[in-house]
1. Computing distance in nm of label points 7 Å out along Cα→Cβ at positions 37 and 141 for each of 1, 2, which one ends up highest?
2. Given a computed value of 41, 18, 13 for semi-axes √(5λ) of the Cα gyration tensor in Å, which structure among 1, 2 does it belong to?
3. For mean count of other Cβ atoms within 10 Å over residues 21-28, the calculated result is 18.6, so let me know which of 1, 2 that is.
4. helix-only ellipticity at 222 nm (-39500 (n - 2.57) for each DSSP H run of 4 or more, over all residues; to 500) was computed and gave -23000; which structure, 1, 2, did it come from?
Structure 1
Amino acid sequence: MPQPKHEFTTTIDGSLEVEWQQLEQKIAGYSLIFNRSEDEDLAKEAGAMLDDLRDQQDELKDKIKTAARVITVERLAPKDFGRLMAQHPPREGDPFDKETGFNTDTFDRALMDAAITKVVDGHGNPVEGFQWADVVDEISFGQFQTIIKLALSLNTSQTAVPFSLAESENRQTSETN
């Protein structure tokens with residue numbers, strides 16, 4: 001039976017975000033000139049510039065898709081997850097490790113190496129030789145937290161469907177008695 005999984009999208013080129021934002025600002029500025037200028041020549045120049053900027057935006061979209069990494073994270077078998085946690089025990093005297101139940105400096109990389117089952121770019125092409133270690137230091141802390149929480153929740157959640165049909169029917173039967 002297939003295991004539950006989640007997809008997470010990130011990029012291997014953070015500079016594209018800055019480039020996109022700068023392009024968006026230029027488009028907004030020239031759109032304002034184009035839409036509000038009473039000077040016909042100025043509006044025409046702004047329109048031509050907008051066409052050029054939109055072409056640049058299309059090229060940038062392709063670069064963004066090429067640099068994107070859609071990472072599929074799948075739940076491990078319970079015994080495998082337990083063994084993985086045992087291989088990364090909490091460090092003595094580290095309160096965060098004690099709270100999580102594992103070594104927070106080593107467990108995340110081991111978990112991701114075990115849980116990542118597929119990586120494709122934004123075009124859907126497989127990314128060969130993908131290594132979590134190559135990406136982990138390039139993503140933001142927020143992205144890191146999101147994907148680690150996804151992988152952990154896949155492996156530690158109590159129920160996948162909290163209000164399953166069987167549970168619902170069982171409740172209805174007991175309520176009518």
Structure 2
Amino acid sequence: MHASGSPAPRSDVPLIVAGWVAIIAPLVAIALKAPTGGWLLVGMVFSFPIWLLGYAAVIIAAVSMLRRLGALRAPGHRTRAIIWAWLTSVGVMVVGFTVVDGGDTSESVASTLGLVVGQTGSGSPVNDISNGVAALAAIAWLGGWLALVVEWMIAVARRRAEAPRVAPPVIGR
């Protein structure tokens with residue numbers, strides 16, 4: 001809904017959905033990863049500031065899709081922003097579901113996919129498949145993230161370039 005209380009125009013719905021999905025997907029990915037948490041998840045905790053900065057960049061870009069006058073609502077950026085938001089969102093959720101993580105024993109090596117299928121442990125063939133899928137999804141996730149952030153930066157820079165220049169007031173005449 002817009003500030004006036006009227007529903008969003010039909011053409012804005014895909015943009016709004018993509019913006020909300022981009023904000024929520026990393027949280028879903030952590031929830032998908034949590035059942036098989038191991039040393040990788042511990043490493044994420046210790047590198048939390050880096051992850052938080054990346055998430056903040058996604059939120060800033062997504063908000064510019066959600067705001068009525070946001071930079072990514074411009075016709076030249078709208079379609080690409082939707083594509084990049086979905087690419088990074090699906091990528092991060094697939095990584096959360098398929099990345100193999102482990103603890104101190106070979107029996108604890110698993111992904112959430114392996115846990116669902118019932119194939120855990122270091123010798124599981126599901127781990128090999130899961131690792132391959134996670135690698136491809138990580139490329140999509142990081143590529144989509146980078147493209148979304150760059151798209152937002154370009155949209156903001158263009159918007160500032162289009163702003164009229166106003167001369168400062170002359171004092172003392």
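1. Across 1, 2, distance in nm of label points 7 Å out along Cα→Cβ at positions 37 and 141 peaks for 1.
2. Numbers: 1: 46, 25, 16; 2: 41, 18, 13.
The read-out was computed on structure 2.
3. On the way: 1: 12.4; 2: 18.6.
Only structure 2 yields this read-out.
4. Details: 1: -19500; 2: -23000.
Corresponding structure: 2.
Quick note: the coordinates plus some simple rules give every number you see, no bench work behind them. Just so it is clear, the structure is predicted and the values come from calculations on it, not from any experiment. Cβ atoms are built from the backbone, for glycine too; each structure is taken alone.
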